[in-house]
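Following are the structures in question.
No lab work stands behind these numbers, since they all come straight from the coordinates. Just so it is clear, the model here is predicted, and its values are computed rather than measured. Cβ atoms are built from the backbone, for glycine too; each structure is taken alone.
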Structure 1
Amino acid sequence: MGQQDQFNHQQRQPIDVDLGQDLRWLLHSQPLMRATPSIGIFAPKNIDYQSTPPLTHLAHYPPQPAYRLGKHFEDCVDLLFAGSASHHIINRNIVIQAPERTLGELDLLYRNNQHQVVHLELAIKYYLLEKGGTQLAHFVGPAGIDRLDLKWQRLCEHQLPLSQTQQVKDYLTAHSLPLPSHQQLLLTGMLFYAYQDWQHTHIDNLGINPAHHRGWWLGHNELDQLQPTHAHQRGFILLPKWHWIGGPLHYPSAEPIAYDQLYSQATADPWPTMVLVYERSNTNMPWAFKHRGLVLDQ
C-alpha cells in the first residue's frame, strides 16, 4: 500500500485520502507551543465530536504539485466541527479586503458551546532542530524555507490580533458576520531531532509544549543507523505528503519495504522524505509501528 501511494506521488495521480484517519490523529494531537497570557490554545479533544465507528471520510485532492497540506488540514478541522453538536463553524478563509489592499485572512470563525464567537487560526507544521540548535530559530522546515520562530511570531503578532483591529471589525460587520470575542490557535504537527538522541533532546525556556509530537531526522549519509538489529526485523513505509498528518493510521495492514529499498528510494529523491519505521521479532509476527522521521539530502 505504501509503495502504491509512492507511485501515485511520482506519477502525479489524483489524490484520495481518508480524512477520518487524519481526524483520529487530530483528536489526540498536541500543540507545538504552550499557551501564553495572550494566546489561547485550541484543544480538539474538547470538541464534543460524535462518531459512529468506523470513522471514514474520503476526500479528493488535485495531483501534485497542486496539492496543499494546509488545505488538507483545514478540511480535517472542518470535519471535526461537522461532528460536533455544540460547536459550529460560522465561516472560514475570510479574506479581509480594504479599499486599497488586502489586510489578511481569518482562518475560521466558530461559535462554541457557550455561544461565544471565536476567531481560530490553524496551522500544521513540521520542523527539524538543527544539530547543536538551542533556539526557536534553529527549528527549520524540512525544505529549509520556513522557521518556527518566524511562524510563531507572525501568528502571535499579526494573524491572531488581526480580528481585534477596527478595520477587520468594520469588514465583518459590513458582511453580516459576528465579531469574535476570543482568539485561539491550533498549531500542531511534529518536531524532529537528530537521530542519535531524538527521544531525549529537550530545549527548555522556549515556550515549546513538552508533550509535543516528536520524531527523528537523518541525512542520506547517515541512513545506515536505520538498519535492522539482531533482535528485530525492521521495515519502512515512505509517506506521500498527504499521509503526513495521520501517518501510520493510514496503514492498518502495513506492508513495509526492506532497508535496501528504503535506501535506494530515499536517496534518489532530493526532497525530504517522511518515513515510518516498523519492527517485528520474526516473520510470523505482525509488523508494529515504532516511530517516524525525516530523511534529508544533506
Structure 2
Amino acid sequence: MSLSLIIGTRGSQLALAQTRMVAHDLQAANPGLTVETRTLTTTGDRITDAPLASFGGEGVFVKELERALLSGEIDLAVHSLKDLPTTVPDGLVIAAVPERADVRDALLAKQPGGLAVLPDGARIGTSSPRRRAQLLSHRPDLQITNLRGNLDTRLRKLTETDLDAIVLAAAGLDRLGWSDRITERLSCEICLPAVSQGALAVETRRDDDAIIAAVSRLNHEPTVTAVTAERAFLRALGGGCQVPVGAWARFEGPTLRLDGMIAHSDGVWLVRDAVAGRPDEAEELGSRLAAMLLERMPKE
C-alpha cells in the first residue's frame, strides 16, 4: 500500500506512547504505509490547575485534534476513547477501536497492602468524580483531593506531598511500562471504570475511504461491541466526565453483560445494576440500563 498519513496526538507521555503503538500496528497491517506524527496541545493540556468540569469537561482533550482533522492538517487522531464525547462531529468517524487493555483503576500508595489497609482518613488524590464517588461510597472516611496533571506529574505529587495514595487508570500505567508502581488493581465491584476506559479510538474524516480501509484493519470487534454498549449508556444518561458515571461491558460466553452505576459526588448514594443480552443489542442494552438507574436514582 502506497499511502502516507499524518497522525495527530496530544503531547503527553501516555498520548505519545499510545500513538506509537497505533502507528506500529497500522504499518504492520498495511505494508508500505508511511506515518508521520504531529503533536498538538489541547485545552485540557493547557489548564492543569482546575477540575475538568470547571472549564468545559467533555471533549477538552479532543476538540483541537478534531479541528485539525476537519481542516486537513492531520489524517488521523489517536484518542483515549473515554475522552471522546458520545457524539462524533459531522464529517468525522471512529474508524477503529483496537483491542482493549485493562479496564480497571489502579491504586498507587506509599504503603503496601492496598485500599483495605489505608489508615482512617487517608488522603487520596484523583481528578475523577467517578472515582471520588465510588471510593467514598466504599470508605466514607477517606479524604479525596483533586489531582490534575499528566501521569508523571501525578506520580511526583504522590511522593512530594502528604497524599497517602493516588488512583489512575491501570491501562495507562501498563502502556508506559510502569505496572510495577501499582499497589492494587481495584476490583470493578469496588470501582466501576469510566465508559470506554482502557480502549483507544482512531478517528479520521468520514469521506477518506482509503484511510478508513487501512485503519479499520485494527478494529477488535468484541471491544467495539462492549464500548458501544457503554457509550450508549452514557449517551442515554446525558452525562460527561463531570458526572459520577461508571460502566463496564464484557462478554460472558456468547452473552454481552453491561454493569453501570450513577452516584452522588460524595458517595452518599450510589445506584448500580446490570443487564445482559445479545451482542447485536449493545445500543439497546445501554439505553435500558440507563433508564433503570435513572428510575432508581434518589430525587434530591
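For this structure, a couple of remarks:
- Among 1, 2, structure where mean count of other Cβ atoms within 10 Å over residues 75-82 as derived comes to 18.8: 1
- Source structure (of 1, 2) for Cα extents along the principal axes in Å, computed value 60, 45, 36: 2
- Each of the structures 1, 2 was assessed by mean count of other Cβ atoms within 10 Å over residues 195-202; the largest value belongs to 2.
- For -9500 (helix-only ellipticity at 222 nm (-39500 (n - 2.57) for each DSSP H run of 4 or more, over all residues; to 500), calculated) the corresponding structure among 1, 2: 2
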